[in-house]
Structure P
Amino acid sequence: MPNKTGLTVVLLALLAAPLPAGADAIGDNNICYSKFATADYEGAIGYCTSAIESGELSDPDLIAALINRGVAYKSTGKYELAIEDYTRALRIAPKDALLYQNRANALREMGDYDAALEDIQKSIDLDPKSAGAWYVRGAIAEGRGDPNGARKYFMTALSLDPENKVYRDKILGRGSR
């Protein structure tokens, strides 16, 4: 039978050991995501910023933090800051279709349809089966005053994700965006 005193000493030593590098940054990144997931965008921005500025995140974790903060910025109308985060993440992952899609959507929100179109085309080239990218492509066409093109792209999005209520409502004229 193991010695209880020895086991207690080992457990206390483990509890007193310093946290591995990045543990606080990972924690902040996890809290950032939970804040983002509950639409607490300002809270998400704060925790993401803390995680990003720590310099302790691995590239995949840094990309996740930049995406989450970018979406939070976009959701609060801070499009330029969202675009900066997506651009920074693209420097790390230049073949990430979702990053191009997110940046295209933020550019579209700002009314920069040419840059948005360029980014969404890169996203579609990288992942032609991304329903979200085709939806953003439709929103860009809609913003440019091309309802026929928009409908075609929205239909493509719906064909790739037929259960998506947002896409279906958009085709049926019940969508607001």
Structure Q
Amino acid sequence: MRISGGHINPAVTFGLFLARKLSLTRSVFYIIVQSLGAMAGAGVVKGFQKKQYELLSGGANVVKHGYTKGDGLGAEIVGTFVLVYTVFSATDAKRDARDSHVPILAPLPIGFAVFLVHLATIPITGTGINPARSLGAAIIYNKGHAWDDHWIFWVGPFIGAALAALYHQIVIRGIPFKTRD
């Protein structure tokens, strides 16, 4: 039974909304529920792995020492662009018949993109690319540097998602902007 299509990331949901694949109501609902789920997940980790949880600052994202806020923002924008563009490409229903097997295999390229983005951005920001996960960790940990630069983990992913949606819709799919007469 298909319920949401596996929406676990507000940035991906935002990109799909911009591409007119989700309604505003459904997008807002998904983002709220994604954020609540991330808080619940962070709470479960804190409850079961208290020592490691404290040792790792609750998994809260911060811009690492030696990097600027601009570096962190750039890493989140590029990383999220890669993720959201991969989601668009892997789930594009208008692919040729020869690629008809791709939707079944969509989790593979998406998971690989997430893996590669983590390799590149963990040293810079701890890899946000999912605003809900960053929010859940910050809310449940709520001390130290959990809220320092938190805006980067919302603004960066939303900019990256918007750029990926625009690129896919306008450049790759060739869908023109609608004008009002």
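A few points about this structure:
- Test item: relative contact order in percent (Cα under 8 Å, 6 or more apart) calculated as 37, pick one of P, Q: Q
- Comparison of P, Q - label where mean count of other Cβ atoms within 10 Å over residues 67-74 is highest: P
- Structure from which -19500 was derived, helix-only ellipticity at 222 nm (-39500 (n - 2.57) for each DSSP H run of 4 or more, over all residues; to 500), options P, Q: Q
- Taking volume of the Cα convex hull per residue in Å³ as the criterion, the top structure among P, Q is P, with the largest value.
Values in this text are rule-based calculations from the coordinates and carry no lab data. Since this is a predicted model, take the numbers as computed values, not measurements. Cβ atoms are built from the backbone, for glycine too; each structure is taken alone.
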